[in-house]
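The numbers here are math on the coordinates, done by the rules we state, and not lab data. What you are looking at is a predicted structure, and each value in this text was computed from that prediction instead of being measured. Cβ atoms are built from the backbone, for glycine too; each structure is taken alone.
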Structure I
Amino acid sequence: MAQEETQEEVALQPWNPTEYLRKVDEWEARLSRGFLRCEPAKWFPGYATSWLPLAHSLGIEVRIRETKPVLSAPAGLDTAFAATVDDEPLGLFMDASSTRVLLDAVVPGASSQASDVVLEYLARRFISSLAITWSGPESSVVLFDSEINPRAIREAGAVKVTIEVNGNRIVLWLALGRVLVERLDGLWRRQVQSVSRLPHAEKLVRIGIAQLAVPPAMLGDYLKSGTIVDLEVPVSDTVVLRTEGTDWLPARLCEVDGKFGVEVVTGPVSPSSLPEGTTRLAIELGTENIPAGVSAELSQVGAIWQTAIPVADRVQLVINDEKVGEARLCVYQGRFAINVI
């Protein structure tokens, strides 16, 4: 309900987005639609099969459980080797627990020197298997390189590989330089766009906080400067992306270098309807022109788009996709409210 009381009378609190929203750097936002969404296993379709002969000869069972791209590998991992992909360095790491599980399965009770030899052999085989099973559109030269210090590699991204050996968990980390990360990032984006059925055209997207069903005769009251409106929705980072007059994607807000970002989340947008005889008054952060092709990338859960909208408490009041006023977004008893400007 619209109210004409002062902020003090209704105990409004300012909504400070920098306190409520997750901060994301521009590199993560960029990779969120490509590298961080990719499925590396699809580019190495025969990788698991290539290890079956060795596993059979050793009498062990090996299963790859997960291959997941991440922003970085943990620091201080014990076991480290290096390789190059088209002269770009790549690091292979394991922590002490994973190293012990692997050695106990392959060479139980071996001396330290023998264990080191076995670890290097397995690392070399891991790298060579990557080279043999790569199915991407561009061929690569992949080489194990003992001269490179793996801990000196400038990591731009990583891949976490979770493996079970005789039922015990091992985690391998592949640390990638910027060239490799950008290569995989671009490759995944092209694949996503090539299979998308969405139109490859620029899309105008509206970022909605809430909507009100207002009787037409009361619109003037709601739009009057100083009016306070309880939006009757809990304070959260949830928004709805709308395009061409319809709800498109559910998302949550984040902050990317001082600008609002939207991160696509799982689940359909709940259908909204208005009571007969009312007008839809939308509360929006603003609009964004999404470039051609990016719409397909945003169909992925976890994809982030950095908007051009500075992080602030200003919102727009919109009727029929036309801005009719502005307001400050506030907090009232755990719910969003607006103070019309």
Structure II
Amino acid sequence: MKKLIFKSALYFFLILIGLEILVRIFHLGKDTPTRFLDEHKVEKWVPNQNGFSVTGNRRQNFSEYKINNSGYNSYREFNPTNNKVEIALVGDSFIEGFHQNYYNSIGKKVENAIPTIEVYEYGYAGYDFADQLHLVQSYKNQFNLIDHVILGIKFSNDLTRGEYKVVTGRLNLESPLNRLLKKSKLLVYCKSIGILDPPQKLIYRVKSMLRPAQKVKQLSDEEAERLKEEKDKVYLANFESLVTTYGYDKKRFTLLLDSRITSPMFLSYLKENGFSYIDFSNSFEKTDRSTTLIYDRHWNNHGRELVAKVIIDYLKQIDVTK
């Protein structure tokens, strides 16, 4: 019996080793860069990392990333001066661009169309509007040299707070235990394709069973609309609070948004108060090709080309190279 248990354990261990080797050979597990909080309490990636972002059990998306000296995924270093024309793209994972090779990013597409400018991409997954303005304020000496700043904003989730505070949730992923677990590419791969989801769901169900059931109130259409309007007002107040706290240069700053998923109240406020914005909704509506990845709502290469095109048109319109 002992011999059987020993052999079973040995074979199981060897199988795990074999699977680990296969995952590494075929690069099925993604390389997750390390994040940190800098001296200005800005969350970003540890500089000078590189690797591959992988999604899906058959490498449905495989792209290379490169973290520069500033802690952002980019094909270039950020070195603004008074002698050049620089554009900054600031935003969340859509600007970060881990779903596409770093050398074919939105910023690179813009540069290819307007070779006389440099585009700096300050993208980081999870950044909301508070994160973005805090970043700009923290590195104001750098941003003051940049000719134009484009801030990506999604009204439904980027304005949920009216002041900046460090979010520890993502940083907790850098605990010693998590760092140790990430060294196993097999474990990373299993988690990414959902093999570990059933045990987690089972634990959640057990916890739910131990809690008293809560009745979900069904809202009428009028009540749902009223709650939506109240939430929109809160988000608008948060926008005003952040702009007041950090300042906002309306001549150099422009918002990047999709008006299809943006509150009409917010759009009216922007127009009435002189906030310029780039709206890429028309480009997405007119195309007959998919603009997002099959398994993910992030933009695919075509979607990124369309976003880059509206940015290019806007920069030419304001003649940023002057």
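So here's what we get for this one:
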quantity: At a computed 26.4, 86 (Rg and Dmax of the Cα atoms in Å), which of I, II; calculated: I
quantity: Identity of the structure behind 23 (criterion: relative contact order in percent (Cα under 8 Å, 6 or more apart), calculated), options I, II; calculated: I
quantity: Which of I, II yields -7000 [helix-only ellipticity at 222 nm (-39500 (n - 2.57) for each DSSP H run of 4 or more, over all residues; to 500), calculated]; calculated: I
quantity: Comparison of I, II by mean count of other Cβ atoms within 10 Å over residues 72-79 - largest value held by; calculated: II
quantity: Top of I, II by FRET efficiency 1/(1 + (r/R0)^6) of positions 120 and 232 (r between Cβ atoms, R0 = 30 Å, to 0.05), largest first; calculated: II
